[in-house]
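Chemist: Got some structures for you, see below.
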Structure 1
């Protein structure tokens, strides 16, 4: 009996394929269209100037898979602007902060939403109304509005409610622009021993119904959106980092206006750069953090993915050893030189670096200097070479 069951199933499938119902979907054709469009994301490997090695290529494949995962979670989820919910956004692109917990919910400015939670004891908590349409670069308009915990009206226990809408509302209000598609939450935790992620909820105040079943006529659009997002984001971020390659081992201050246009938080000042090291070299990084709520300095790979956070690939205001004059000295090297602020290249010969200062009045430049690794390993306290 067991051996006959597959045969009956195959016959049933064959009969169904031979006589499709009127208006039936053609899944094979739609899937072929999707995979062909998705395959266009591989064009990132042909970009000139990246000087990819096998580790870069392997991470590039993982990068495309992560972008696809993120796109699938966005486009195929049962959550929608009518029935939103926050989900944890996949880290691994856009210079993701290892101290951050990113949440996102789909929204539409035609509706009014209530966002609830508690400010907790985080170093930073912010909410952003964004349009990040990576499928169409010219359509990226970034952040319509931002609000952080310091601006929120809360009760005595830290609980809050934010109204997100196109028209202004009393109390905590987050403005939605006509093209806003995402409500992004950034939770920043400098010290995991004393700070905890907080729970954030969202509800659509204008819709009182259960989510409907999937509309068959929408699946082609959803698949196309996944592929276009993946290919668009992959190429967008490569294009973003390429200018830094021309000036290795130094940082470039971000343009606050451009940073906000592409979705950056206006309360975060940053600078980024490209580093490259020979096996016997180290890069000494120095800066004086401005007064701020939080800062960190991190390493990333050539795809702007944070390196493995299980390794010492970043320091922040809670973990870095600060010099007597208030400055911070970091040492980027392939092996541990014995320095308290060593940043591990995690097997990479090159990559990206990024500094951010939250709620700072100025973006103080980071200075970088190539030195001989042996000189630091022999005397970790001396980085004045």
Structure 2
């Protein structure tokens, strides 16, 4: 399994989903897939106009076959990355970005040797020593400790090659938002009727919040919760870049208790994308997880769903999604909340290209994305409706 360290019970849980195809799944999450997706901000530009603009500058972007607001850039590789005399160690998330061609910035640096000087050639590696990119030090390493911002390594060769979306002028202008294809289907399960109130309980960094605004044409009001003040501030910055702040209120709060702390809120629709084991996220250059950590997350996820089910209006909709693949965090979470809350019913998630669920009496109503089948991250979406009589 390379740099993936999963205990035996977790592997058994994954085998419950994939059976003899488990090896294919493990292999696929170690790569980024062939497409890097982004969402076009349709409040500011038509997708076709954006694609023409990119093409004029020689940037190849293609339109998704199903979602009109989804575009993608091709991912090429893997390529060989040379291990140089000087190395800079990156965090898991930063290393995965560097592997796709991104530069390395100060928040993602784990270790930067003091003898590295500006202009030195270095290799960016994971904590386990896997080379992910070659580049040139943009500053002396002694300047890095304590830095929250700033370029540390300008990468010129990486494991994979694709467009640096965040460096495009279209990104700075708020015309595009990097987002996986499965995540784009979440907001599309909402009704988003004019004047509706939508609550996003685990909103940061704001992708689904922004998408709901765009799909509604700015005709819904969204309240976005996150318990981290720093994440909420960054989410506000991102929504401001997209021009969405007039339609959003971003609140710092532990949304597991939103139904109690904000009992006067009666949303028409609620999005629940809770913390999860992220086993579907790719590329995974290194990862360590246990089955116990998965079970701990299940209880956490149920808390968010309880809050959503209690605050949503009768007749309202709750969308539950995760970027993980275990039955325990997906189908079984839905089964458990249905046992607890009699007012909830399962409705069908409509996603043309996805597979259906793999467990339980409602599995045909769920949507699942499998990396080795769909070329996407692993993902799960369920739709719940609160009966009008409740």
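Chemist: Rank structures 1, 2 by percent of Cα pairs over 29 Å apart and report only the one at the top, that is, the highest. Walk me through the numbers before you get to the answer.
Modeler: On the way: 1: 50; 2: 46.
Looking at the calculated values, the largest one is 1.
Chemist: As an exercise: distance in nm of label points 7 Å out along Cα→Cβ at positions 116 and 196, calculated from one structure in 1, 2, equals 4.7. Which structure is it?
Modeler: 2
Chemist: Quick check for you: by mean count of other Cβ atoms within 10 Å over residues 348-355, which of 1, 2 is greatest?
Modeler: The structure with the largest value is 1.
Chemist: Given 0.70 as the derived value for FRET efficiency 1/(1 + (r/R0)^6) of positions 36 and 276 (r between Cβ atoms, R0 = 25 Å, to 0.05), which of the supplied structures 1, 2 does it correspond to? Please report the intermediate quantities before stating the final value.
Modeler: On the way: 1: 0.10; 2: 0.70.
Traced to structure 2.
Chemist: Can you tell which of 1, 2 yields 28, 23, 14 when semi-axes √(5λ) of the Cα gyration tensor in Å, for residues 52-235 alone is derived from it?
Modeler: This value belongs to structure 1.
Chemist: Ranked by distance in nm of label points 7 Å out along Cα→Cβ at positions 76 and 308, which of 1, 2 sits at the highest value?
Modeler: Across 1, 2, distance in nm of label points 7 Å out along Cα→Cβ at positions 76 and 308 peaks for 2.
The numbers here are math on the coordinates, done by the rules we state, and not lab data. Everything numeric in this text was worked out from a predicted model, so none of it was measured. Cβ atoms are built from the backbone, for glycine too; each structure is taken alone.
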